[in-house]
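See the structures that follow.
The numbers here are math on the coordinates, done by the rules we state, and not lab data. What you see is a predicted model; the values in this text were computed from it and never measured. Cβ atoms are built from the backbone, for glycine too; each structure is taken alone.
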Structure I
Amino acid sequence: MEQETTYWHLPGICYFGMINHILFDAMKKHPGMFRDNCKIGSVYGTFPGAIWNGGRNIIDGFSSKGETERVIRSYNASKIPVRFTWTNVLLKDVHVYDAYCNMIMNVGNNGMNQVLVNSPVLEEYIRKNYPDYKIISSTTKRILSTDKLLDELNKDYFLVVLDYDLNHDEKVIEKLLPYADKIEILVNETCQAHCPQRVNHYREISKHQLEFDTRIQFPCTDHDPDKRTFKGCMKRPSFMSNEDVDAYVKKGFKNFKIVGRGEGMAFYLDSLLYYLVKPDNRDFIRRYITDMLGKMGVVIQRENEAKRASFPRR
């Protein structure tokens, strides 16, 4: 029996742009080395300086219209949707008219691309002004109630991203089976289980993004740097092993999200190799990607996976 197609949603529209495109090239040249019937469902993230951005990452700087067009076109040309993380939790009516964010939306308004939403104000604005975008309910909503989650799944969303604390809750998963193909699962979350500061973290990041302030000092209660590596992530209760993924695919789930926007390139590469590449081929694909990055002047700092890679920003 042919394995069901799985769709993988990858981070880093801009920040991981080089590694993403090298990965796509490797998947075309060596398809037999990758997970059977896997496809890239989207690449998510944002452009520097967009105030609608949310989550746990402040993205500073700016992108010109020409650069924005080039980046979006580079993904769409490979039939891969770009998904904007418009999940700032503090947006008010005035913010939806931001010229820069609307420029980005207009550039990507071709019927292929997607948005992650949290704010009802922004969601309403996007539905009215950009109806061709697929709208996805963000995990930043932290919906943990089964009843509220079912309500969310019955709304007009393309997908609903499951809160990572529910990944292995068998009672909840059982109730979600009728909606399995509408659910996206975070497979490699680095945050601690039932993090008491997660909602506050979203709010603080949202505030600093609105104020273009990158000096945030958020008091995380889980300081162990080893837990920010991929090996550390594998020890988290929410971690989804490949065996877990296969079991969920058999239940009807097909959308899986790789976390990594706030992590370094070493963490991201390890995640890609683990989930997308067959075990016997991981060394080859690692060398393929690192060699190509090396030709572009990109060095992955393996000595400290908790730090970002050293390479030029766009």
Structure II
Amino acid sequence: MSFLTLNELSRTFGDFVAVDRVSFEVQRGEIFGFLGANGAGKSTVIRMLCGILPPSGGTATLDGIDIGQHPGRIKKKIGYMSQKFSLYGDLTVRENIRFSGGIHRLSGPELQRREAETLELAGLRGKEKVRTDSLPGGWKQRLALGCSMLHRPDLLFLDEPTAGVDPQARRDFWELIFDLRLNGCTIFVTTHYMDEVEQCDRIALMHRGRVVALDSPEALKTNVIPGSVYSIQCDDQERARPLLSEMNDFARVDPFGRGFHAITDGKRSQSRRTLQARVSKTLSSNGVRLTSMESIKPALEDVFVYKIGELERNRDERSAL
């Protein structure tokens, strides 16, 4: 039996459908990535899973408990950490921990023990009396994570937990997430950092209120893009992009660093050498020099951009009929 199950979960606001019959399962101990552009419906799904917002249709169960019917029963089973720092800046580290513990009805020796564990988890031992607003961003996030785990939840929601922190702090934060998973906690995380997405066991991609892709990172990179991906470099990126985009050989061309990632449609078979010759001729005839072209493995960013682009193109075509 799955730990968390969504079955045709929906939410409407008047005539607007924010979440449209979403179904998936999350296994116990899994790091589950939940991705999508702003407005895709991610936050609405999480609010329903936290028992904050009742669904308009469908069901969601956590460890066999119907969340819509019994939202109060799941409070002890879940923790939540928002993108925006949610602790009190004018309180000390210890005061924030004890305040969070009080919310979860922890007191006495049990609260003291968990306070010590939280300080150790966050790497803040010796800084108990420091005002929280004076902490660096990475330490604030670790403290917020520790406070969200004080009551030992089975499922932890992390809503873009590392937004705005430096790369080293992000790496340290994810080490804490791996430790939590090893201790049996299930992690449900939203993020826009592709290197973090790679750390997830499975990923669900939301678009316009629906789940449009769901699999492991490696499976998505293998199965979603029908053709090949090429890294293209040239001496004039601005002039090259429309030229490459107009070629029938490519289904999509997107800027990537100082060059492009170009995706073929998979409908025709041609060697890299043949395609490179066509690209070089197209560019050179318009005064642009091709400096390199290599076949590469798709990145998750390629997968998501391609998938959303195809959905939007198909939607536009249906609207035009």
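List of remarks:
- Of the structures I, II, the one that 1.44 was derived from, the read-out being Cα Rg over 2.2 N^0.38 Å, for residues 105-248 alone: II
- Mean count of other Cβ atoms within 10 Å over residues 113-120 - structure with the largest value, from I, II: I
- Which entry (I, II) yields the derived value 21 for relative contact order in percent (Cα under 8 Å, 6 or more apart): I
- Structure with the greatest value (metric Rg/Rh (Cα atoms, Kirkwood Rh), for residues 209-280 alone, set I, II): I
- Each of I, II could give semi-axes √(5λ) of the Cα gyration tensor in Å, but the derived value 26, 24, 21 comes from I.
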